[in-house]
Structure P
Amino acid sequence: MNPGNSKLNPLNSAPVKEAGQKVDETAHKPATIMLGRFGYAAKGVVYMVVGILAALAALGTGGGQTTDRKGAVQKIYEQPFGVFLLAVVAFGLACYALWRFFMAVADTEGKGTEPKGIATRLVYAGIGVSYLAFAIGAIQLLTGAGNQGKNSDASAKDWTAQLLDKPLGVALVIIAGLVVLGVAGYQFYKAYQAEFKKHLELEQMSATVKEWIVRFGQFGLAARGVVFAVIGIFLILAALQKNPDQAKGLGGALSELASQTYGQILLGLVAVGLIAYGIFSLGEARYRRMIEKSSSSSSSRTRH
């Protein structure tokens, strides 16, 4: 290897290395980790609200609806003390976005710099961007500065329409649908293998807590797999029919389940699964192993 190559690589420059070390040190601070845990809890609350609303819709009870995360935030806002509750949730969602950025930049899960690791870390950053936009929308609702923006169905239709207008647009939307189906398959795989257990401090749990957290995680991930599968299928239909109105978001996917034969049962099962996923996220807030690798900047620190 030519030793001069390091000088040509901006990632090896002293300022970049110093900045990376500071980010890594910040990620290891107890206060930062606490914010990350609060973020997982906020995400859990939102999923529980989505699931509860869908369950009420499946039961035909007043107040139920098939909605997405934005609808869940709106529902929180409409409750007694809704301003305070929404402020707490919005702060938590911002914390979750921040922690996802730390996962990407500080590599808190030790994914490394190989192509697969970089791809995973980019996904973490993308999730961070998504939740940051979600948090900003909640803050805008809270302050009256505007609405939360489009719901997931409207957004899915818009970007599907934009893709279909591009050269090879049909192929692009089909690829997007296949990617979403791949995500659905990965959710089912994680549910079946209980792959998430490697990220939890299992030794800190009692046998009963461990059993129920694993069950909630498996059921919740399976429910998410169903939702992603529906979204992926309708993206492919939108491409084949060249009709962006076929595209669905979370709320539309739940509505589509309800419209099928035995739809209320299907919706009810998925709704309970989303509630389970919310409870699992609350469990992650308490038991997730937030730092999963040792770094040069933190080798002397104890694991939090």
Structure Q
Amino acid sequence: MSASGGSKAIIAALLANTGIAVTKFIAFLFSGSSAMLAESVHSLADSGNQALLLLGGRKSRKAADETHPFGYGRERYVYAFVVAIILFSVGGVFSIYEGIDKLQHPHELAVPWLPILVLSIAIVLESFSLRTAVRESNHVRGRQTWIQFIRHAKAPELPVVLLEDIAALLGLVFAFAGVGLTIVTGNPMWDAVGTLAIGVLLVTVAVILGIETKSLLVGEGANAADVENIRDAINANNNVEALIHMKTLYLGPDELLVAAKIAFASKTRLADVAKSIDDVEASIRAAVPVARVIYIEPDVYSAVGSKSPPTDSIVIKGTD
């Protein structure tokens, strides 16, 4: 994901949610609708989340130092995980609490037309924010389905904004339905039901975000296509006899570590080995540009002999 594309989607969502949060809160003060209060907190939480994503992106660009020799790329994962926690606690749990309280202590809506007007405007503004996120995601999504993109994206910002915007639109629909049914039936229970639906929705989205971001925090390797490209780049070198084993790890959304043990002929001169390793590294970076940190360990491998084969899979050139 390009940093500019992710930042553009985040800024669009931040501006939309900040304005919507203020408007919703004013509507709540006049109407007393619990659904409007839940939506106010939801938009406020989303605004804070987008600010956190921007902060994480800025911090991730810090140069590597002695304490963090591989840099700060994973700051983006940390802040995305914090976003999931905030969405769960501030947005979801608060909305469920407010909905239960409204069921226990119902009251009539004052100025009922105001929340309907605010929610209608908010749906339009949130749709523009979602459209921006979809457009920026399409630049990097390729042929993946939306579910695949959210599950496998290494840059967390666009999936987070996408899920937040979708949750925001659905939440607005729930609030609109709750307030609308309250106005039509005169029963404030529907306002409470809409609030509870918003809370359940936010908790669900937060759990999905938490699971996906946790996987990135723990450490994910390259996808199957990139692994294949790296393997082919290694085996394309004429002096490489075999790829003995290889491991990959994302140090950040835009930085992949590649560590590989490759076999050379036993009589290859040290200077030729060093030259071949340099060529292999250049080929890997050309095939997979995000592979910026590469460690190659030369070795001698013989299928027959006293040396025990390694426990990892061995890929001999010209074979599967």
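Key figures
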| quantity | calculated |
| --- | --- |
| Comparison of P, Q by distance in nm of label points 7 Å out along Cα→Cβ at positions 43 and 275 - largest value held by | Q |
| Per relative contact order in percent (Cα under 8 Å, 6 or more apart), the highest-valued of structures P, Q | P |
| Identity of the structure behind 11, 29, 32, 18, 8, 2, 0 (criterion: P(r) over Cα pairs in 10 Å bins from 0, in percent, for residues 51-178 alone, calculated), options P, Q | Q |
| Of the structures P, Q, the one that 0.40 was derived from, the read-out being FRET efficiency 1/(1 + (r/R0)^6) of positions 83 and 211 (r between Cβ atoms, R0 = 35 Å, to 0.05) | P |
| Mean count of other Cβ atoms within 10 Å over residues 163-170 - structure with the largest value, from P, Q | Q |
| If helix-only ellipticity at 222 nm (-39500 (n - 2.57) for each DSSP H run of 4 or more, over all residues; to 500) is computed and equals -24500, the structure in P, Q | P |
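Every read-out reported here was derived from the displayed coordinates using simple, explicitly stated rules and does not represent laboratory data. Everything numeric here is computed off the predicted structure, so don't read it as measured data. Cβ atoms are built from the backbone, for glycine too; each structure is taken alone.
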